[in-house]
Structure formats: structure tokens, C-alpha cells
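Each structure below is given as C-alpha cells.
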Structure P
Amino acid sequence: MPAPLSERALIALLGSVQFMLLVGFMMVMPLGPDFAAALGIPAAKLGWIAGAYTAAAAVSGLLSSSILDRFDRRHALLLAACGMSLGHLAGAFAPDLTMLLASRVLAGAFGGPASALSMSIVVDAVAPQRRGRALGAIMGAFSLASVIGVPIGLQLAQWFDWRAPFIFVGASGLLLIAVLAARLPAQRAHLAHPRESGLLRLLRPLDMRIAYLTGMSGMIAGFLVIPNISAFIQLNLGYPRTDIGMLYLVGGAISFFTTRLAGWMADRVGAVSTASLATVGLIASILIGYVFASGVPVMVFFALFMACNAMRNVSASSLTTAVPRAQERAGFMAISNATQHIALASGSFLSAQMLTNAADGRLLGMPQVAMLAASLAVAQPLLMSWLSHRLTARDAAASARDS
């Protein structure tokens, strides 16, 4: 059995899991115009591809939430990572839209639990006063996926074809599984705590339901826009396909540092204040880029969107992960991921229904989609404020009982 890891090494290893998860998910969106042309998929329907992954992750998260806390998290993570990697490899050999959707369903069905398990292991291992920074480091994988993974995938697609990035991600995932098997020690500490059975224990408490809504509100706002960014800036704004990789590189690099900043701010000034500030920036980027078409360079509003969206995610996670007890954390994270994936799928599918293609290929309806996203973004800091007050009262009551 592998020896125990230091906190920093554990975060780096599980951050690698999040990185592979996010590259496999994120690369599909900027690659959309490539495989849409190859497989004859209308650009306005690309949201279905992103939605298939998220819908599958949501269903698998709900189904697995009642059992994940019963097992060694190491074994469960290895199984989930294996299924996810095979799903990505299957995508490389999809001959049509139906099989591509099926491969995304397979990857999402295992990717959802893999994300929940890796986050649970980190939260279990890190003390609450350092948890914001730890989660910021883990969620910095989103930025690294943009900086490294997505540009590599886009370049592979240019060198070969759209199937090459799927092979790259699937093969890299299998290599990561070997590293996890060799380095990640057993994760059984949560099994020592008594636990209730059944899904209702994770749905009944009001604090948990507020936490789920907090994550959902952030995701649906973001994913009304995200699946359509690449198509919109290329087809409507004339942004060159050859510059898409650099766009994600710069935007991801900026958001990598803002996730670290968000973790530090969540620990120092509070998650609610951090999320509120980020929400202002997010709404500004949406209005500037997709509603008013003000002539601001694509790089500017894209980087602002990426940075503020990442900050919102980190601050929300730093607050919501304080809700569950250790013995119910993986189940809570599975439902949290599932509900967020429901929101992701809803945003993706809704935008696909709202958008149409003009005769010249441009996307029609993007300002309406963007206005809806900006309006929904306001809900997250409000829900976080409500949850923060409830957790403060809960902790005060617990301290009074112990004294």
C-alpha cells in the first residue's frame, strides 16, 4: 500500500485528477466548430454535446451519492477515473452525432463521481482554516486546463483532426490512473464514523439544500454562455480559428492566479464578499461581450469572464464544503456535483433551444441568452449570504453546547 502523502503532494495529485476531468469536458466546447463541420452538426446545437456529459454526470452523481461513503475512496476513485478515460477514448472513434453523444454520456457518468471523490479526499485532509486556499489550488485545475490542456487539444486537432484530442485525453487519463494506483494511499478514515443510510439524509437538511442551490445558480449562469463562446466569437465576431488556442491560454493563465486569490480572499475576508465582487465582474464581461457588442477586444472580455467565473466557483466551494460531516462528505459532494451538472446541462440545453443559425452561419439570439445569464448570476451571492448566516448560527450553537 502506498505511503501517506504530504498535504501539498496530495493536493497536487488530486489536482491532476481535476485537470484531466476538466480538459476532457472543456475541450469539447472550443472544438465544437471542428467536429460540427466533420459530422454535420448544426452549430446552434453544440450545447447538446456539452449537455450530454453534464446530464450523465448528474444522474450518476445522484445514483452514487448514497453508496460512495461506504467504500475506500481510493478504490472508488480509481474505478471512476478508468470509466471516464474509456469514455474519452470512445469519443475518438465516434462516426456520427449519436455515438459522440453516447461517448460523452459514458465519460460524464464516471467523471461526476470522480470529481466528487477527489474533492472529498482534499476536504477530509485539510484543516478548515486552510481549506479555501486548498480548494483554490484544486480548482486552479480549471485554469490549467484552459492554459495547457485546451490549447494542446486545439493544436492536435489542427495537426491531425478533431479525434486526436480525445485520444490524447483518454490515454493521459489511463496514465494518471497508474500514478494514482502507485501513489495514493488508502482513504478509509471516514468509515470510522457512524453514518445513516439512504439518499434523504443528504437532501433533508435545509443547509444542504441551500448549498446545492448555491452551486446550481452559479453553473447555470455560466453555462448558458460557455458552450457557445467559441462559435459566437468565430462566427459573429470574426475571431480567427488559429487564435482560439492563445485565447484560452491567456484567459486560463489569468484565471489560474485569480483562483489562488479567491481562495486567499475566502479565508481572509469571507466567501460571500469574494463571490459578490466576482459576480459584478462576471456580469460586466457578459454585457460587454455578448449584449452590447461594444467593440472591446475579445481577449479582454473573455479573460474577465474566465477570471470572475473561477473566483465565484472557488468562493462558493469554500463555503458549501463546510456543510457536511466527514462521514457524509463524498455523498454530499456527489449530490452537489450532480445538481451542478443538472444546472450545466440545463444551461447548455436552454441556450441550444434559444439560439439559431442565420443563413451566413452566424448565431442569432446570443444577446437574449447573455441577458438571462447575467440575471441569474445575481442569485449565487444571495444564496451564499443566507447559507453563511445559517452556518455561523450552527457553529455558535455547537460551541455553546460544548462549553
Structure Q
Amino acid sequence: MTVPKGNAVVFTQGGPTAVINASWVGVVLGLKDAPEITGIYGSLHGIDGILNEDFVDLRAQDEKTLMAVSKTPATALLSTRHKPDAEDNRKMVALFQKYNIRYVFGAGGNDTSESLDIMNDSAKAGGYELRLFHVAKTVDNDLMENDHTPGYASAARYVANAFRGADMDNRCFGGLYLCVCMGRHAGFLTAASALGRTTPESGPHLIYLPERSFDIDRFCMDVEGVYKKYGRCVISVSEGIEDADGVPILQRLSSDKLEADSHGNVQLSGTGALADALVDKLKTHLEERGMVEKLRARGDTLGYIQRSFPDQSPVDYEETLGLGRFAAACALGGEPEGSAAIRRISDSPYRSEYKLVPLKSVAGKTRHLPDDHIHPAGNDVTEAFIRWGRPLLGELSLFGELDMNKRVAKK
């Protein structure tokens, strides 16, 4: 099949990840020697760079530089959350013609795939031949058609290690520790807090996900039960938990109006408000129940640090680089459009493959944690999730433990 000759543009959109640079570097590596590609441009700040004609020449970068950037967290191409309107799309198609851009690659999540789909429809309506591809990205792991998305495994690795450390810290003094993780509608990242457990007593002891309605009274009783058993409790909570009426718990507990971005996404974390409110509820409950005179309790919120922590999952890096190359190969192979996705072949040994799926099957849709990955009580994950998630993280460091039976006899 004949493919058009012209320039390619790559951009990144939305929240960065630890491996997003690897996705667009993979695209560049896949395109750089193709005779059909006359130039490769990096659009700075996502689609804003296209609209402002602000490009960096990526073909002029040597491979050593590109590979170093691929190992660097966040996005060297910078980002935006600008949602294009009809006028933006008309202007971008005109600019594609001006620069003879025939290939467009956007690395991003739900909102990015939706923007690309609309951009693609605009180009078709204008009769301009354009090859347009979405390269999956999101730490939330909420894209349809994917077993998991680039960026998730590295963020999950960070969350698992963060809870391993917090659990060991909590063992020293007892009390309560509650931490809020990212996850507006999908609980994959919050669930990852369980992937570092090493013993039946290891935390987090309770996990609350947006896929299940959150009842504050039941939550307090769950924590009370764990505290009675262990004298401590470590809790993982998704930022997106809602009550039975679909009202975010943060909104239910807060008197302040919550802010929203250009895509209508309400800011659910980043202030520590949800963690503080839930900890206050627990302290009041346990102290009033006579469980403890003054409860030692702490709340944390894992915000941006989850996204771009400089400790890439080896699996995540290799798959992301490969997915970018795959998207480039699809374009050069004659595919007109699509979203490059990751499918799992097996758990043990872990194996995956790449697949091109229709843009419209991903755009604007949300994938949720499967029911069989959520404990029937709605306050933990299952072994099915552990089997699914652990291969993605890479090896975690081993912890040691003293033999407490070897005590010195009292005199």
C-alpha cells in the first residue's frame, strides 16, 4: 500500500509519566530511517505547539540523546490540558497542510484519544490525507482495549514501594496510617498498594476503590476490626471514592467548591483534604468507642509524585518504547489511523503483544478494575489482581526481619 510522503509530528498531552518520553522516542526511532518521512517534529506543550507553530527538530537529535531522554521521567516535549474546539481543529488542519505534516502521533490518555479522534474527523471533513495515531499513556490504567497502559506499571511500582515503607514505619509505633492515591474512576493505582505485601499481616490492611460505593460508617467499622486485631491499621484510599448516590466523598465532607479543569475533571486530590477528613472521622470514631484514649493517626496524599518518580519499571520501559515503534510501523505499513494498545498473552511467564485498535473504541471511554479483582467486601483486592499486577512491577528489594524468638533472658 502506498503511503504519503511528508513530515511527522509527535506530541504529548495530559499528565506526564515515568516513561512517556519512551513512547514518543520509540515513534521517532521507528520513523527516522523511512524515506516517506521527510522530517520529524516535536510539538512543544502538546497541541498548543501545533497551534503556535512551536516545534523542535527530533530527526536532528542523535540517538544517544534520544535514548537518554527515553529514560528520563515526565515529558521533554512538555504538555497541556487544552481541549481543542472546532476552530482549533480547523486551524491545525491548515497548519498540517502548511508544514506538509502527513503523520500525527499523540501520546496520552482518554482526553488525548478523544482530541485525536475529533482532529481526525476534522481532517477527513477537509479532505486532507492524514495518518493519525494515539499511543496509549496513563498512570490510571483506565484506557479501554488495553491490558495495561504505559506509565501504569512504573507508577504502580512507586505506590507499592511507598506502602511497603509506610507499613514498616507504622509497625514501629502502631496507630493508623491512611494514604490517598490517584484514581478518579478506576482503582488500578490504589489497588497497586497491595502489590508490595509480604506477609498476611502486611499493610495496606484495607483498600477502598472508586468501583465500589463508599459508606463512612462501614469504613469506620472496618478500621476498628483491623485495629482490634493488630493494634494498628494501614489504609489505601482512591481519590475518586463516592457514596451510594455518586457524590465524591471529598465533596460530601468538604464545604469548599471543588475546582475543575478544561475537560471538566474535578480536582479530587493534591490538597490533602480527603486524607485529613477521613483521618478525623476515624479518630473520632475510635476514641468515642473507647478503643484508645488518644489515637496516633496520620494521613498522606500521593499526588504528582506517583506519576514521574524516577524509578521506571523495566517492563514498563521496554513495552513503552516498543509501543512507540509499533505505532510508527503501523503508519508506515499503510494503516490510516488507530490507537496502539498493549494486550497480555500470559501471566506466567509474563508475555504481552501490541495491537492497533480503532480510535473510537478508546476515545472518551473509561476502563474499570474488573469485578474479580475486587474483594467481595469491597475493602481489598483479590489474588487475581495480585497475579495480574506483580509481573508489571519488576523485582522489588527484599526486606529482612529479625528472629524475635532469640531474646535475651530477663535477669
* Work out the source of -11000 here, i.e. which of P, Q gives that when helix-only ellipticity at 222 nm (-39500 (n - 2.57) for each DSSP H run of 4 or more, over all residues; to 500) is computed. => Q
* To do: Please state which of the structures P, Q yields 2.2 when distance in nm of label points 7 Å out along Cα→Cβ at positions 37 and 317 is computed from it.
  => Q
* For relative contact order in percent (Cα under 8 Å, 6 or more apart) computed as 22, the structure of P, Q it came from -> Q
* A value of 23.4, 91 was derived for Rg and Dmax of the Cα atoms in Å; which structure in P, Q was it taken from? -> Q
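Since every read-out is calculated from the coordinates, none of them should be taken as a lab result. The shown structure was predicted, so the numbers you read here are calculated from the model rather than taken from an experiment. Cβ atoms are built from the backbone, for glycine too; each structure is taken alone.
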